[in-house]
Structure P
Amino acid sequence: MKILLSILFILFPILTSARTLINDDIIDRIKAGETALLNARWEETGRIYRNLCEKYNNNPVGYLYLAASIQTEMTAREENINEVDFFGLLDSAKTLSEKILRNCSAADSALCYLFLGHQYAYRAAWEVRFGSGLSAISYGFKARGQYRNGLAADSTLIDLYLGLGSYHYWKTVKAGILTYTGLFKNDRQKGIDEIILAMDSSLFSRDAARSAMVWVLINEKEYDKAIALSQEMFNRYPEGSFFLWPMAESYYKSKRFLQAAERYNQILDQLKIEPGNYYNIIEVVYYLHQCYSRSGDKNKAADILNYFNSVKEEIPQKTRHSQRRKISFLGRKH
C-alpha cells in the first residue's frame, strides 16, 4: 500500500497538470497559420485554421485562431468584413472553453482561461475599431479577469502574461491623468515587463508578444528600439506590411522623413495591388506628402498628390466620410 501510495503521489501532480488541449501538432499549426497571417496570405491562413478546427473540433483553439485571423484582416483592411463569422467563432471558442472547464486538469484550465480571455480581448478590439468604447472597456475587464483566473490555475502558462501585460500597459496609458488621482493604478512598467516575459518564455505567443511590444515601444518614444524590432520581424515576414507600418511611423516621429517615406512607399506598392476600401491608401499618401514636404522635396510631394487625384474618384463614400479630414487636407495642397 505504501508503495502504491508513493506511486500515486508521484503520478497525481503529473496527471493533474498535464496539458491535453495543446500538443506539438497544434502548436505547429498555430505557427504555420501565424506565418501565413503575418505575410498577409489571408486565404492560406484561413485554410490552416479551418483545418485546425476540423481536426480538433472539440477544442476551442482552432475557433479562436480562425476568429483572430478574421479580425487581423479586418484591422489590416480597416473594414468590418465577416463580422457574423467572427463573432460566431468567438462564441464557439467561449462555449467549448466553458464546457471543458467543468472537468479538466489545472493546466488545461489555465489554457481555457487563456482562450476565454483572448476571445474577450478580441471582442474589445473589435469594439474599439468598429463599435462602442464602453463595450470595449467592459470586455477588457472581462479579459483581465480570465487571465488572472488562468494564472491562479497554472502560473507556468506564460502566454497569459501577454494578455495581462497588454491590459496593464494600455489601461494605464488610456487612463492618463487619472493614474495620478488614485482612481487607476499605474501598471505601465508592470505591463511592459509582462509582455517581455511573454516574448521570452511563452509557449506559443512569442511573435504575438513581439508584435505587441513594437507599439508599446512607439508609445514610449523608443523609436530606435521599435525600428530594430520591426525590422527583425519584417525580415521574418517580408510579404506583409504589418511591420512596415510601425517602422514608417517610428522614422516619421523621429523626424527621419526620407527613411519614413521609403517604408511608406513599400506599403503603397502593396496597397496598389489590392486597394480595398482605400482607407490605408489615404493614410499612406497623407504621410508621404508630409515626409516629402518636410524634407523639402517639392517634386515628390507634387507627384504623390497627382497619384492621389488619379484614384480619388474610386474612394467609397464611407471611406470619404471616415477620412474626410485627410482628404480635405490633401485637396487643399494640390
Structure Q
Amino acid sequence: MNKNASLPIFRWQCTACIIALLILAIVFPVITAAADEKKLAPGKLWSAEVHVKRYFSSHTSYEFGYPEPPFTAPLSRLEFPMNTWWVGGEVRRSFSRFSVGMEVLGSIPMESDLSFKDSDWNADNVKEIYSEAQCRVEPSYMVRGDVDLKISDWVGLPDWFDLRPVGGVRWQNLNFLAHNGVQVYPAPGENHSPDHYPGNAIRFEQTYWQYFLGIRTAYDLGRHIKLPGLKMLCQLDWAYVDGDNKDHHLLRKGNRWTYEKTTGNAWHASLGLKADLTKYITAGVEFEYIQITTTGTHRWVHDIENVDESWVNGVKVWSEQMSLMMSLGYKF
C-alpha cells in the first residue's frame, strides 16, 4: 500500500477524533448547565473585550530537502518574521458550570521589525546562497473558539482557585510580502558580489488549524493584597495541527509556486492578570507563547519549466510566537 496515499486518510481520522472530543466537551457541560441553571449566582453573564496584541521574537518558517539521492537536508529554508501589532476582541458567555468564548484578531498591515531570511544549501550541506529582505505583514487573521468546564468544586478545591479543562480551535491565516532584498554568496571561495533586488520578491501565505485541549486556571490574588477582583489567569494546552502554505516567487519568470501540506502539534501557554476597575469594566494584561512543529509534503510547480513535483524529504513547517496583550472589557 502506498504510504503517501494513506496519509490524508490518517489526517482526517485524527481530525475527526479531535472534533468528536470537542463536541463531547461542549455537549456535556451544556447538559450539566441546563440542570444547574436555576442555581446560577447573580452576576453578569456576558463579557466583551477589546484586545491589542504585540508580537515579538516571532516567526513562521519552512524548509525542505533534496528530492533525489543523497537526500540531504535542508535544500532551502525561508523565515518570515511577524513582529507586528494586532487588534480585535473577544466575546464570552458564562453559565453556571461552563463558559463559551470567541476571539477574533486582525493584523495592522506594517513592516516587521525583523528581516525575512532565505537560505539555500548544496548537496554537500554547504550554504551557497543567503538573502535578507524587508518583510511586510499583509492583512492576516486569527480566530479562536473555546469552551471550558468548571471542575474545581468537584475535586475539592477552594473557592479562590478555579480549575477548568478547556478545548477549542485556533485558526491562523498569516500573509507576508518580502521585498527590497540583498543576496550574498557565503560558500568558501565564492567571490560573487552581493546582488540587490528592489521591489516585491515573495508573497507567502501560511494557514494553521489547531485543535486544542488543555487546562485553564484562575487564582484570586485579591485575597492576598486586598484588591477585590484581581485574578491571575493561566492556560496550558496541546494542539493537533493541520497546516498548509503557498509561496509565490515573484522575481522568477513565469509562475513559480511551492506548497506545503503538513501535520504536527503545538504547545500553547499564557499567563495574565485581570482586574475589576468598576462593577462593569475590567482591564488585563497577558503574555502568550505558542510553538508549532509540523512535517509533511512539499510541492513545486513552475509553468515555464513544466515542473510539478512533490516530495517529503526534509519537509518541515514551524512557528514560534510570543506576544504581550492588553485588554479592556465590559461585563453585562
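Just so it is clear, none of the values below were taken in a lab; they were calculated from the coordinates. Computed from a predicted structure; not experimentally measured. Cβ atoms are built from the backbone, for glycine too; each structure is taken alone.
Cα extents along the principal axes in Å computed as 74, 48, 30: which structure among P, Q? This figure was derived from Q.
Figure out for me which of the structures P, Q the number 16 belongs to, where relative contact order in percent (Cα under 8 Å, 6 or more apart) was derived from the coordinates. Label of the originating structure: Q. A value of 12, 37, 38, 13, 0 was derived for P(r) over Cα pairs in 10 Å bins from 0, in percent, for residues 106-249 alone; which structure in P, Q was it taken from? Only structure P yields this read-out. Source structure of the calculated read-out (FRET efficiency 1/(1 + (r/R0)^6) of positions 146 and 266 (r between Cβ atoms, R0 = 30 Å, to 0.05), 1.00) within P, Q: Q. Could you figure out which one of P, Q the value -25500 for helix-only ellipticity at 222 nm (-39500 (n - 2.57) for each DSSP H run of 4 or more, over all residues; to 500) was computed from? Derived from the structure labelled P.
Largest in distance in nm of label points 7 Å out along Cα→Cβ at positions 122 and 242 among the labelled structures P, Q is structure Q.
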